[in-house]
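What follows is a set of structures for review.
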Structure 1
Amino acid sequence: MKRVVFISQLGEPSVYNTDDFTSMCPSGLEKDWIKERLQPVANRYNFQLESVDVCRGDELPDVHSVDAVIISGSRHTPTDSYPWLDTLKSWLLDYRKRARPLLGVCAGHQLVSTLFDDAKLSDRDDGLMAGAYTIDLNERGQAHPLFAGLSAKPTFLFANYMHITLPAAAQDKVLASVSGSPAIVVDHGDHWFSSQFHPESCAQTWRCYYKHAPDVNTDAYAGSHDGAKMMENFFAIAQAATAS
């Protein structure tokens, strides 16, 4: 089987208490509940899913041993200063040279976009997005395999107060937008994709995440969304890209 690695960067212990997430899995670690959640679809596309938590000291694998990568969101930002973040950036620069598939979500989207496409990271004028939102796929997005089988206005789960904007030279990489944020899905080339939303997540994730934020209405995450289909599409793309 091919090897896909989920890189959790959800947060250092000072900002991420695993006790808040034990309804997701006994350890409360994102790397564990994501492995449990995504392993079935990974297996269908001949991938063995492994996971590491870079905020808690896990080492990143040798880039030459990895066939696909998923990078999580974070309570930190790509502009923060942490040794693990510097290590992750260096690792991504090396992994990029292999032209193997990658999906970055939320802060992972921001990290990849700022590191490789000169994106600008800033606060959203409209403030926090927390809940299920319908996005607008442009013509490139509607024809893109990442959104195969979905409508032109699919629904995904968001949890962000920052977003990226791309320079004029990179505008043709944008696949989708949402009100107030013009570049929420980017095709970076060589089977590298990133999204501001969280296709890997479920409503319970956000009930845990916002447990101590009573001003956030977690009922906004209820109902169906298209994250599972997008994740399946990513694995299908990754399987085809690593077939040889």
Structure 2
Amino acid sequence: MRSTVLLVLCLLMSEAPVLAADYYKELFPILQLVQDKKYPEAIAGYEKILEQAPKSLHGPVQFEIASLHALLGDKDRALAMMEQAIQSGFDDCLAIQRYEEWNPIRTDPRFIELKSRIRISESDSKEMFWLKAEVESVHHDTKMMITENINRVDGGMTIVPQSTIPIRETTSPGVLFNRELLKIQHQAQRANVFQADKARIQHLTRMGIISGPPSYERVAISSRLAESAAEQRKLAINARKFSLPAGIGTTPQPCP
């Protein structure tokens, strides 16, 4: 089971939880319960979160609860919570398609009927797919920049190129929610790369006092490699930037 909510919360947990709101921090132990397969306890934790979480999070969290009920084989509760999620604006067709715990229920007439209520336009669906993929790409880029920092001997700050979050008009709760998740991930990326830079510079300063600074040639090579990596990363971000083909549908349609 791997949703956008769970993915980003895991990333925040490993990168910059100080940037997340309090309700995100309270989700961390719930993620551990899910990982430990303590599903009833996780459900209880999610239900408590719903009491204080913003409305934009209700649909995704309710769908997580529904999925856990499905995993436990409680079809009736799973479908009842799925209905609540849809009423809260849940429109993530990708999650509906990908969650394996729903496989035993997919042929149930109630599941088919609930799924038929979900509406999302082709343009919103395309953006949601891109947003989910970009969150993972940002996480990968962050890990690479931190790893590259370890071997650097120059005192420069890392250039952190980032994708542009779409600003086109949309009423899709799922798209708006995933934009916020990407925004949080961007903040986490900047904060963690800055901390890695700070740690490297402090280490270089200490080592300089003990054994002297690295040679000019080593510093120059290190700086060039860092700039080259940043440029390659920028090109990759530009290559995967979000765009919609001309004439793509904007009318909400049922999930495929």
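Structural remarks
- Winner on distance in nm of label points 7 Å out along Cα→Cβ at positions 153 and 233 once structures 1, 2 are ranked, highest first: 2
- Of the structures 1, 2, the one that 0.2 was derived from, the read-out being distance in nm of label points 7 Å out along Cα→Cβ at positions 145 and 193: 2
- When Rg/Rh (Cα atoms, Kirkwood Rh), for residues 169-224 alone is calculated for each of structures 1, 2, structure 2 comes out greatest.
- Answer label among 1, 2 for the case where P(r) over Cα pairs in 5 Å bins from 0, in percent, calculated from the coordinates, equals 1, 6, 15, 20, 22, 19, 12, 5, 1, 0, 0: 1
- Mean count of other Cβ atoms within 10 Å over residues 81-88 - highest-scoring structure of 1, 2: 2
- Computed 21 for relative contact order in percent (Cα under 8 Å, 6 or more apart) - originating structure among 1, 2: 1
- At a computed 0.65 (FRET efficiency 1/(1 + (r/R0)^6) of positions 33 and 121 (r between Cβ atoms, R0 = 30 Å, to 0.05)), which of 1, 2: 1
- Among 1, 2, structure where helix-only ellipticity at 222 nm (-39500 (n - 2.57) for each DSSP H run of 4 or more, over all residues; to 500) as derived comes to -23000: 2
Readers should treat all values here as calculations from the given coordinates under stated rules, not as data from a laboratory. No experiment lies behind these values; they were computed from the predicted model shown. Cβ atoms are built from the backbone, for glycine too; each structure is taken alone.
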